[in-house]
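What follows is a group of structures, each given as structure tokens.
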Structure P
């Protein structure tokens, strides 16, 4: 099992670039972060090389929305730039979303004023073109559904939505990022949905529900989820720990190592 530590959530007690060493010290080989603008990519690469780490994903969209037709050119341009960053870091997965958010988590253009058919057509058309860029580069775009409870106005909120969009586009380089914390809130029935969309499942984010702490602190049966994904479906996807530690980061990663 590939287990990745999200350093936008864990080891926040340390400077961003010092978190790579902390991930390695905890015995992990994989790390992920959020947005790349403003980050020193050469330094990230150097830290990963120094500690034998692999970046598993980062966000490949920023200020342009998948569902807004006027944002299409900017969205694709940013995807292309993100792919170049991914190549430098040898990163094989890039996260995309239905709507653009800035680095404070606020929508830059939520598309709420658009007709439903416009949002749907824009999402499919732009995702198709983005997938072509990913195919050429040998990376995979993972489309994440997000809850609209903590993020009011979010458009793609279920694996039913993102999974079917990926199936319609039909590219091996466009899959879903299944965030357990988000999906438990929005649709539940996780085992059935993981089975239903196993063919387009590309990445998993881990966080218990309702508080988004470590596995075992909430209501989710992670043993069953792991059994379905790893054994029944036979998928070798990354499990990214994007969660808010209930305890210290050091104690948290000790628990995550045994996940």
Structure Q
């Protein structure tokens, strides 16, 4: 049994299906962009904390020299522990893990090595070698500046990725929306106007109109069906009109025959001879 016309309508030609696919793509891109932005924003929040802590190391390094000169040994040891805790904090380790492909791990290792091998021994000496510590501090702070700047650049790179991702998603969504609107205008709005006009004409008894909608969509199938129905109705009306004309002619002949018989009967009745 050959397939019907509706069965031959492929899914890829369906207006409804293509519209749903377009909406699914738009929603999918929006969700992907949103999730990626949330992930990167969360990473940026961690980077901000790491930048703050790395920046505080510079102040702590200079403060140690003042504490060694003016404060007690207990306060000095407490602030040394604070600096080392900051240098090995979870936020910095997390930032190093997130930016493992950059030079940040090497820079952090250099800063840590400089502190452990060259800076802390000067403070641990009895008495602390403050003059040498003050000479080493600028170089240590310089290494911290490079580390902080590199971390900030890596964080700004992620921010650039977020901007590019959002801009790309917006461009794709606008492009799909434009294609969708253009397709709906050509494949839905314009054919619907033609079909509506044809339906009105059929309702008024005008069966001469024909609608041609190219493609294999639902509306093109509807247009072919309406065209066929209009032709069949036109043939049916023409046949009915012909039958009415034949019946009218037959009734006219019968009426004429009866009129002739009536006139003949009346004449015979009025003139017996």
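Where a number appears in this text, it was derived from the coordinates with a stated rule and is not lab data. Because the structure is predicted, anything quoted here is derived from the model rather than measured. Cβ atoms are built from the backbone, for glycine too; each structure is taken alone.
Of the structures P, Q, report the one carrying the highest value of mean count of other Cβ atoms within 10 Å over residues 54-61.
Top value of mean count of other Cβ atoms within 10 Å over residues 54-61, among P, Q, belongs to structure P.
One of P, Q was used to calculate helix-only ellipticity at 222 nm (-39500 (n - 2.57) for each DSSP H run of 4 or more, over all residues; to 500), giving -11500; which?
P
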query: Thinking of P, Q, which structure, once distance in nm of label points 7 Å out along Cα→Cβ at positions 198 and 222 is computed, gives back 1.1?
result: Q
field: relative contact order in percent (Cα under 8 Å, 6 or more apart) derived as 25 - corresponding label from P, Q
entry: Q
message: Quick check for you: by volume of the Cα convex hull per residue in Å³, which of P, Q is greatest?
response: Q
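Quick check: 92, 20, 11 is what I get for Cα extents along the principal axes in Å, for residues 142-229 alone, calculated from one of P, Q. Which structure matches?
It was calculated from structure Q.
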- prompt: Of the structures labelled P, Q, which one yields 13.6, 45 when Rg and Dmax of the Cα atoms in Å, for residues 22-69 alone is computed from its coordinates?
  reply: P
